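A.B. asks: Please find the structures below.
Please treat every number below as a calculation from the coordinates, not as lab data. Computed from a predicted structure; not experimentally measured. Cβ atoms are built from the backbone, for glycine too; each structure is taken alone.
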Structure 1
Amino acid sequence: MKRKIYDRLLDWKRNSAGKTAVLIDGARRVGKSYVANLFAKQEYRSYIIIDFGNAPKEILDLFMNESFDLEFFFAKLSSFYSVKLYDRDSLIVFDEVQQFPRARQLVKYLVADGRYDYLETGSLIRLKKNTQDIIIPSEEEHIEMFPMDFEEFLWASGDEVTVPLIRKCFAEKQPLGQAVHRKIMNDFRQYILVGGMPQSVLAYLDGKNFAASDAAKRRILHLYRDDISKFASGYEEKVYAVFDEIPGQLSKKEKKYTLASIDKNARFRSYEDSFIWLNEAMVVNLCFNSLDPNVGLALTSDHATQKCYMADTGLLVTLAFMDKSYAENEFYKAVLFDKLNINEGMIMENIVAQMLRMNGHKLYFYSRSDASHRENHIEIDFLITENRKICPIEVKSADYRSHASLDKFQKKFSSKTGEPYILYPKDLMRKNDIWHLPLYMAMCL
């Protein structure tokens with residue numbers, strides 16, 4: 001399947017010219033190994049792929065005990081894999097490098113040697129357990145890899161014309177027209193349900209099979225739970241609790257994560273590492289409350305008040321009904337037939353969070369409660385920065401009645417507020433000086 005990250009790897013190869021290695025960091029099953037293999041095959045005269053999740057003892061010993069003599073090191077590596085290496089035209093891939101941190105530390109010296117190019121892939125790469133006792137090489141360039149976005153999903157379906165049209169209409173602020181919009185929303189709903197994990201997409205596209213897609217997502221979720229037990233040793237029960245509670249937290253009207261639902265005596269400081277673990281594993285997208293957007297989003301973010309979205313909305317759809325069969329999952333019918341109620345609207349907010357994160361945004365929201373003065377109560381789903389201005393974003397249903405919080409936010413932060421947006425299931429329009437964009441145009445922000 002065609003992935004956008006491939007072009008970024010081409011840019012790295014061209015611009016780096018062997019002066020750095022590149023590390024692809026992403027959640028498990030997001031497609032890192034596939035892209036690394038394809039890139040190696042198509043862009044180099046020869047390549048060696050070392051899978052440290054299943055590397056033979058001879059290779060591990062080579063890295064541990066014989067890397068001081070690089071001439072001998074490369075000769076043995078070439079002989080073991082029966083691959084001839086060519087100066088400046090061979091790639092050596094360290095797949096699942098988090099399993100063997102010593103190889104990652106060696107990158108500094110391999111890059112300095114300059115003979116070959118080096119590509120690393122890793123999951124859970126930023127966890128302390130996978131970086132302790134090694135010196136992180138400054139010669140690494142990091143590329144984050146996310147699940148397939150909506151355009152990549154359409155590419156896999158054979159559609160390469162829809163997203164350029166979406167971007168053109170967004171740039172010109174022109175509606176697509178009801179017939180085209182209806183068709184795109186139908187495709188977008190399929191994307192929401194299937195998600196962007198490649199195994200799920202492949203399973204679905206083989207006959208538009210939601211059941212096969214759901215089975216693939218269940219396997220991935222079980223894999224994530226296995227990773228928690230393996231890599232969050234000592235506090236895995238808290239990570240399980242936070243992870244399993246995500247659908248319940250997002251189903252609330254105000255989607256801030258409330259630890260009291262796990263344990264009435266729970267405090268953020270005792271669960272903070274659990275959120276950090278899930279975020280570092282790129283399983284979730286954390287969204288923090290910015291207390292004063294006048295000052296800046298990051299500078300005033302309250303990490304104790306946060307929303308916790310799944311990094312892949314398709315996985316959220318399955319996680320929400322993990323204890324039931326695919327046939328009992330109400331989201332599939334509700335999303336396909338546009339029958340979402342207010343609680344199930346969490347799916348739409350999650351997909352917007354996912355698309356903003358894929359576009360490079362850190363996620364922030366604004367929440368201010370004042371029980372005695374209701375006019376001061378404000379809830380804004382997302383805040384992004386455009387041209388040094390803060391743009392508030394609200395995610396709404398098709399038949400929403402008002403946008404009081406958006407109006408109050410613009411008034412309160414008038415000097416810093418840029419273009420406000422409402423993302424909803426209908427076609428593009430401008431109403432009450434607010435751009436109303438179809439949900440799929442979140443990719444354009």
Structure 2
Amino acid sequence: MADSIFSVPPSLVLTFAFALTLLAGLVLKFWLSSRQIRHVAQHRAEVPSAFARTILLSAHQKAADYTITKARFGLLELALGAAVLLGWTLLGGLSTLNQSLLGWLGGGMVQQVALLAAFVLISGLIDLPVTLYQTFVIEERFGFNKMTFKLWLLDLLKSSLIGVLIGLPISALILWLMGAAGSGWWLWAWGVWMGFNLLLLLIYPSFIAPLFNKFAPLEDETLKARVTALMKRCGFAAKGLFVMDGSKRSAHANAYFTGFGAAKRVVFYDTLLAKLSADEVDAVLAHELGHFKHKHIIKRIVSLFALSLVGFALLGWLATQAWFYTGLGVQPNLGAPNDALALLLFMLAVPIFGFFIGPVLAQFSRQHEFEADAYAVLHTSGPDLATALLKLYEDNASTLTPDPVYVKFYYSHPPASERLARMMA
């Protein structure tokens with residue numbers, strides 16, 4: 001009797017763990033979103049007292065309505081995502097696709113690359129209605145979308161072409177390493193993947209981003225002098241100061257640093273410069289400089305290196321276990337490589353189990369934002385940063401009254417009330 005209790009096949013254990021984790025995550029996500037919807041709706045009628053002098057009731061209510069609309073649509077996305085995931089895994093979708101391509105192409109590198117490409121294509125087609133609705137219904141309703149369908153389609157074609165030109169070679173290289181580098185293939189693949197990510201940081205600002213947006217040098221001499229002086233004061237150097245034509249796609253405003261090493265550049269959305277004063281631009285830039293001074297970017301890259309190393313090592317072991325495939329609804333190939341199957345199953349399963357560490361990562365991110373705010377207050381003006389942040393919250397229709405539990409799970413940036421309270425303290 002005891003032997004029969006403890007002789008449950010590993011594949012069945014994995015199936016049960018996967019299904020249970022998926023269900024638990026789905027229930028938790030629905031509960032969190034429902035809390036967010038209720039909390040924002042309950043505080044819709046009145047601007048919080050801390051913001052009563054600076055935020056109009058109409059703007060506060062627009063942010064509430066925008067947040068609630070996105071959250072409700074997010075519930076549909078959750079249900080669709082769970083159904084698609086089950087379809088790919090336990091219901092046999094990935095196994096069927098693999099067997100079809102095996103029958104057509106036979107086993108080999110061409111079939112494996114085709115499996116990855118077909119999976120990406122089908123997943124993209126499934127996501128298309130969601131993306132279209134978000135852009136041309138939700139964003140349009142609240143006045144944020146500035147894209148025409150022609151521009152959206154052109155962006156889609158460009159991104160797809162870039163994905164083919166970059167994604168297929170790197171995928172083929174990793175698949176080749178999985179088959180040719182022995183049991184330690186995962187270490188070589190990890191090195192290739194990290195090198196690829198670092199290369200992207202170098203080439204993205206100069207070669208990829210300009211395919212989608214125009215980047216013009218900052219022409220406002222007064223603002224340029226202020227920004228240059230601030231950067232010099234903070235000991236920071238960049239390749240250039242640029243203004244991006246973000247307004248042709250969205251009314252949302254932002255500023256960011258991009259690139260790595262000598263390729264770093266400062267980018268302002270044209271919408272941001274249109275809304276903020278020079279003092280407020282200084283404060284926002286100082287916040288971004290704070291991330292560099294506190295080495296947040298380096299810390300995130302190191303964290304990515306460490307997590308991906310663990311991930312590749314785990315994949316290296318799981319790829320050799322038959323129960324990993326059968327437990328997730330896939331019949332492994334007999335007499336043909338299973339490397340592409342292993343990659344896809346790993347990418348499908350890891351987010352399900354990784355969701356529960358999300359609050360820890362979000363907490364680190366919010367702490368980094370507090371540190372960057374403190375740096376900005378030290379080098380510019382606290383009131384200017386506060387007014388700039390409030391303008392950005394208002395401009396992006398970010399709710400001032402999010403649910404505290406929802407914040408713990410999802411918010412990479414602290415709510416406005418917490419950020420302003422820290423600044424004042």
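A.B. asks: If distance in nm of label points 7 Å out along Cα→Cβ at positions 252 and 332 computes to 4.2, which of 1, 2 did it come from?
C.D. replies: Traced to structure 2.
A.B. asks: 25 is what came out when relative contact order in percent (Cα under 8 Å, 6 or more apart) was calculated for one structure; which of 1, 2 is it?
C.D. replies: 2
A.B. asks: Let me ask something else. Between 1, 2, which one scores greatest on Cα Rg over 2.2 N^0.38 Å?
C.D. replies: Largest calculated value belongs to 2.
A.B. asks: Quick check on the output: 68, 29, 19 is Cα extents along the principal axes in Å, for residues 52-147 alone, derived from one of 1, 2. Which one produced it?
C.D. replies: 2
A.B. asks: Next question. Quick check: 1.09 is what I get for Rg/Rh (Cα atoms, Kirkwood Rh), for residues 140-283 alone, calculated from one of 1, 2. Which structure matches?
C.D. replies: Computed on structure 2.
A.B. asks: Given a computed value of 22.9 for mean count of other Cβ atoms within 10 Å over residues 20-27, which structure among 1, 2 does it belong to?
C.D. replies: 1
A.B. asks: Identify the structure, out of 1, 2, from whose coordinates helix-only ellipticity at 222 nm (-39500 (n - 2.57) for each DSSP H run of 4 or more, over all residues; to 500) was calculated to give -12500.
C.D. replies: 1
A.B. asks: Also, I was wondering about something else. Can you say which of 1, 2 returns 4.8 when distance in nm of label points 7 Å out along Cα→Cβ at positions 36 and 108 is computed?
C.D. replies: 2
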